[in-house]
Structure formats: structure tokens, C-alpha cells
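Input: structures, listed below.
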Structure P
Amino acid sequence: MKIKTISEELKRIYGQKIYKLSLQSGCSCPNRDGTVGLGGCSFCSMGGSGDFASKVDSIDKQIEEARARVDNKMSGVDPTERKYIAYFQSFTNTYGDFQHLKELFTATINRPEIVILSIGTRPDSITDEMFLLLEKLNKIKPVWIELGLQTVHERTAERINRCYPLSTFENTYLRLKKCGITVITHVILGLPGETHEDMYETVRYLSNLNPPLDGIKLQLLHILKDTRLYDEYQENPFHIMTLPEYTEVLLECLRILPEETIIHRLTGDGPKKLLVEPSWSANKKVVMNTINKALRENGFI
């Protein structure tokens, strides 16, 4: 079975490689401010998973600065023809003042160089009026909602302080699909206490969603400094997967997923200044070469 990667799908649709612009909405997280929890998910750094995102406030300035960071990779494309995904990644990007977010998302999606609006959020943080806005924006250009599920196992969810039940994910997923929204789900492989079978059960659950899941990000667990997970690991070290082990788990996850599920990520980067474990993940070139070799040998690419 050949996998479908997001880079290939976007190139097929738009005729060129599409780069993401990492942007900030100014939102916080209900799992940090006490609304549903305190301290956030245990693996999450103070950057809210967007440690490479721009820190400026003006959306126009953010976009211009983000473009400057990626445009050197697009030298073969006429500057007037370059296309981008506007990616609001850090924290919970539907958790904030509705009018501010409405103006922000509307201004962003209406910029001619933006072809997709991608919003990372929690399934417990989309209000009725936000659902209506997302549905409306999706009629202008494609809107992607990225939901951080991480695991289907409630015991793990409690351990990592996710602070919402699986039923909340299910309800939000179905409602987003009813609005015609593209949904991408994050899964972390290697969470503390989880066996390989636990990880496969999470992927099986996502494989059986109806309507089918549009895309998935398979993320290696990173232990970062100044996180609750780091403190837990220091006090009571748990198993950290090796690169060969992670590669094998990844291959099995791909065998489980339906062929039509778009693969958005196969590992992920942890900022080197914060990364504690797995230390091998800091060498991105070696990691990707190892994974791609395994994908070729197993007929996935």
C-alpha cells in the first residue's frame, strides 16, 4: 500500500510545493488558565507546541516575516505565484475573544497568497458561533482543523493532563465533518505507560471514524525541559523508544490506517535547546533517512 503524504497531495492540487507559515492568534489554553485544568498537557512547553512560530502580534507582519523564512526555499517559483498555508499552531486557537478571532481568521483567509487556513485547537474549545464561522470561512477557501487527541486511552489522557474525555473528541469531530471541515488529528507515539498495542488501538479507533478522518499527524513523544513531563521523567524514568523501535511502530500504524488517510507528519521536531529525550531525534537527517528507507523497503513510497 502506498501512503498519501500531504506534500504530494498539495503539489497535485496546486502544482507547486506549499509551505506553512507559522502564525500566532494570541490565544491561551483552557487547560492552563483553570477553565478545565492548570499547567497544560504535561508534554507541552511554554510555547504551546509552537516553539518555531513567530512571536509578533500584527497578522500582516507575522505573515511577511514567516514568508521571509520560507521564501528562500521557493526560489524556483515566481514570487507572485507562491502559495502558503496559514497555520495557527500554538496553544488553543479557537479559545479567545470571538470577534478578535473572526477578524483575524477572515483577514488571513482573504489574503491572495493564502490557499488554506489551518487552525490547531482542542475539541472542547469550539463554540457554536465558532462552528458557524469555520463553516462560512470554509466556503471561501479550505479550512483545516487540527485536533490534539494524542491517545484514546483515558488512563493515559489523565496521566498527561489532557483534561477532556474521548467523547468530547467524537462529538466535535462529527460536528466539524457535518460543517464540511477537513479534520487532522494529532497522535503521540511513546506516551508514558503505553505499550505498542495501546498505540495501535488509538490508530485503529481513528481508522474506523465515520465520516473517515482526513489526515493524521504521527508525532514522536519529545521530553522537553521545563515541562511537567520532564519533571515526571526525572523522578521516575519511563521507557523511551529507540529509533528502530519507533520506526517499526510507525510502520504498523501505517498498515492500520486506510489508504485514503493523508499523512501529515511521521515524526516531528523538538527544539534542540529544550530537547531532553529521545536524544537521537535531534538528528533530523538521520531520522528521516531511516524512516524513508523503511517506507521504501515496505512498499509505502
Structure Q
Amino acid sequence: MALTTLARSGRLVAQNQSLRYVSTKSGPSTGRKVMYSLLGTAGFGAAGVLYALENSVSAMELVAHAPKYQWPHGDWIESFDARSIRRGYEVFKQVCAACHSLKYIAYRNLVGVSHTEEEAKAEAAEVMVTDGPDESGEMFQRPGKLSDLFQPPYPNEEAARHANNGAYPPDLSLITNARHGKEDYLFALLTGYCDPPAGVTISEGQAYNPYFPGGAIGMPQMLYDEVIEYSDGTPATASQLAKDVSCFLKWATEPEHDQRQRIFWRIFPVISVLFVATWVVKRSKWSSLKTRKIVFTPKKYD
């Protein structure tokens, strides 16, 4: 009698332990499944309508979309072309800086990228910076230093508009990320000037560029063959000038790009090892639970 009681107790304990791994919660009802399906379908439908409306609006705009170009820094494992950045700085300094600012870049950012420290100091010293106040409370002019930001060509927005027939030249520090197409758009815009097509009227002081929204742009064509001379002797064709200044402005938008690449490749092996180790531990811990089988032994009555 005692042995029979112990056997029954053992079976009950085993059944209770097995039932711990059995879920008694019922699945979603048919109505709930239908509701989920309808909500998912409505969500996908709304996303499709929004996408179609956005594309239709873009198609109605008189804007040519910039093609995709192959850039040295375009690959996720590649870095910037330092020589192109240096030439692009020369283009910006001699052509673009007359109207556009680069207010988030300092001369120290050039060190180790396109210029040596002595060269960057010489570039900064060519610019007079307003500083102060001095002991008498007056502002004064001094030569630039490495810590100084690039100086804007105009003191304020009103002066910039007055000098450019009402158009405001944007700051170029973040211009590549602020435009759809990024550096592809800049290159296409700088090289895309042409005569307006029939039926398109351009106001005085404007030029036609199919890559600019509306076609009428306040900036005239600035890049021509041999408009400047490169210090390294590279032929200064219009396309070369546009390529180099686009590369320079892309670097100005992301001056930490190459540093991020180096950090990534330093931590990538460690992350790979940790991922494999985590996967192995997960497999070893969960394999017994995922492959566990529950056996139900019905009670036998004598």
C-alpha cells in the first residue's frame, strides 16, 4: 500500500513538473486574427498611397535628378581622397568663398587631412578675424589662428541678399546632407548650366539649371575650364573643379568620416568574436529547452 502511494505521488510530481512547460493560454480568436489582418492591410495601403503621392509630386516638379557617380569615398570601406580635398579647398577659397560661408569648419580641421600644420597656419593667417574687446573695450582685427572658424563673406543675411540681388547664398558646411543626392547633386548642379528650353522665361540676374527646383537659380555658372590653377598642376577643367569642390564639401559635412572608418575596423573583429560566442552560448542554453518533449502518462485505475 505504501509503495503504491509513493508511486502515485512520484507520477503526480513528474506530471506537475512537466505541466510547468505547457502553456494553457488559448491563441487569438478568429475575430482578433481578422482584425489584425485588416489593420495590417490598411497600414500597407496607407504607406503605398503616401509613397505614390510623394512620387507624383516629385514627378510634377521641373527638376532633373542627379545621376549616381562613383566617388572614392562612396564605398563603406573607403576613405576620402586627401588630394581631392586639398584641390577642392583651393576651389572653395578662390571661387565659392566670395559668396558662401563655411561656418562650422575651423582651420585646424585641415591639419592631417589636406594640409600640414604649418600650411594650415599660413592659410589661417591670411584671414583677418574680428576679436575683442581689448582693454579699452574696442573690437580689433588680428590674423587668423588654427582655432578660428572660416570667416563668412558677409556680416549678416541682409548684406548677403543685398549683394546677390535678393538671393541668399546658403552656408555650405552641411550642404551635402541637406540636399537630396548629396555630392551627386552638387556635381550635377555645378556642371548642369545650360540655355533655358523653349517656353521657359528666366528673370534678369538668374541662370537656368535643370537640377535646381524650378530651373531658375540666382547663382550664375562659376566653374569654367582653367578658371583657377591648381597648385599640384592638375588640369583645371570644369568637371575636375566641380568634382574636387564636391568632395571637399562632402568632407566638410563629415570631417570625422575617416576616423569612424578606422574605429569600425578596429572593433569589427571584437564584435565578430562576441557575436559568435553569444550565438554558441545561446545554442547551448536553449537547445535542451527547445528540444524538450512532454510525455503524458495517463493514470491507470485498477
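A short reminder: the numbers here are calculations on the coordinates, not readings from a lab. This one's a predicted model, so the numbers in the text were calculated from it and none came from an experiment. Cβ atoms are built from the backbone, for glycine too; each structure is taken alone.
Odds and ends about this structure:
- Among candidates P, Q, the computation of distance in nm of label points 7 Å out along Cα→Cβ at positions 44 and 252 that gave 4.6 used structure Q.
- Among P, Q, structure where P(r) over Cα pairs in 5 Å bins from 0, in percent, for residues 36-99 alone as derived comes to 3, 13, 20, 21, 16, 11, 8, 4, 2, 1: P
- Structure responsible for 14.2, with mean count of other Cβ atoms within 10 Å over residues 116-123 calculated and labels P, Q on offer: Q
- In this comparison of P, Q, the computed figure 7.5 for distance in nm of label points 7 Å out along Cα→Cβ at positions 156 and 292 is attributed to Q.
- Identity of the structure behind -15500 (criterion: helix-only ellipticity at 222 nm (-39500 (n - 2.57) for each DSSP H run of 4 or more, over all residues; to 500), calculated), options P, Q: Q
- Parent structure of the calculated result 5.6, given that distance in nm of label points 7 Å out along Cα→Cβ at positions 212 and 276 is the read-out and P, Q the choices: Q
- Structure from which 21, 36, 21, 14, 7, 1 was derived, P(r) over Cα pairs in 20 Å bins from 0, in percent, options P, Q: Q
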